[in-house]
Structure I
Amino acid sequence: MWYNTVMADNQALLTQMRKGAVEYCVLALLVGRERYGYELVQILSQVEGMLVSEGTVYPILSRLKREQLVATEWRESSAGPPRKYYRLTPAGIVALDEFRSQWQVFARAVETFLEQGGTL
């Protein structure tokens, strides 16, 4: 019984950690390359620990567009209906760069506590 509780707690913890980072992973995937939404879902889903779905990614893409961090363009597809492609805007590049620098500071801080917590 305790094992199920621990596993559920671990899943909730991973979900919380993902929430703040997935949108920046999306931005990072758009560096130097335009992609369509489902392509982003597929790439993100291939990385262990991300566990994203269309229901996660598409709302993020809508918010990023509203915040003008990405721009969109519809294009015909030889494999089916037209696809909406996303690309970084200059504001998106700045936001990603700011996240990168803050992430490095945050990750170092967390590592400090995980590695030396009891000795600090």
Structure II
Amino acid sequence: MKHQNGKRKLNVKPAHRKALVRNQAIHFIKNGVLQSTKTRVKEIQSFVEKIVTIARRGYDFNTIRRVKQILPYDQDAVVKLIKEIAPKYVDRPGGYTRVISLGQRPSDTAKIARLEWV
């Protein structure tokens, strides 16, 4: 049974996983697209959608503080998320990103997917 197992482990230790997800999310926010293995992309998708839901409130002190707490590494990504990306999704109730499957990687046959904004 998979009761109360909400996060994917990604085969790394917890601190490494947290840094990995944050860095991938920053890359996705800055570039608008992310290509990686399907499990990583799905984990990044749920992480980013929660951040966008927080950022939709607008450019005020509490929103900036909460997003900086989640993404402390990069101020430019926080500003871009709050000022450019989140205002597009104010009226949308969720589902800000989409996952597109790209088949398998030839070297190790891992499933590859691309994450992009809707």
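Nothing in this text is a laboratory measurement; each read-out follows from the coordinates by a stated rule. Please read all numbers here as calculations on a predicted model, not as lab measurements. Cβ atoms are built from the backbone, for glycine too; each structure is taken alone.
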Quiz item: If distance in nm of label points 7 Å out along Cα→Cβ at positions 64 and 88 is computed to be 1.0, which of I, II is the source?
Solution: I
Quiz item: Among the shown structures I, II, from which was the value 0.25 of FRET efficiency 1/(1 + (r/R0)^6) of positions 80 and 96 (r between Cβ atoms, R0 = 25 Å, to 0.05) calculated?
Solution: I
Quiz item: Of the structures labelled I, II, which one yields -22000 when helix-only ellipticity at 222 nm (-39500 (n - 2.57) for each DSSP H run of 4 or more, over all residues; to 500) is computed from its coordinates?
Solution: I
Quiz item: Between structures I, II, where is mean projected area of the Cα convex hull in nm² highest?
Solution: I
Quiz item: One of I, II was used to compute distance in nm of label points 7 Å out along Cα→Cβ at positions 32 and 48, and the answer was 1.2. Which one was it?
Solution: II
Practice problem: Can you spot which of I, II the value 30 was calculated from, given it is relative contact order in percent (Cα under 8 Å, 6 or more apart)? | Solution: II
Practice problem: Work out distance in nm of label points 7 Å out along Cα→Cβ at positions 72 and 104 for each of structures I, II, then name the structure with the largest result. | Solution: II
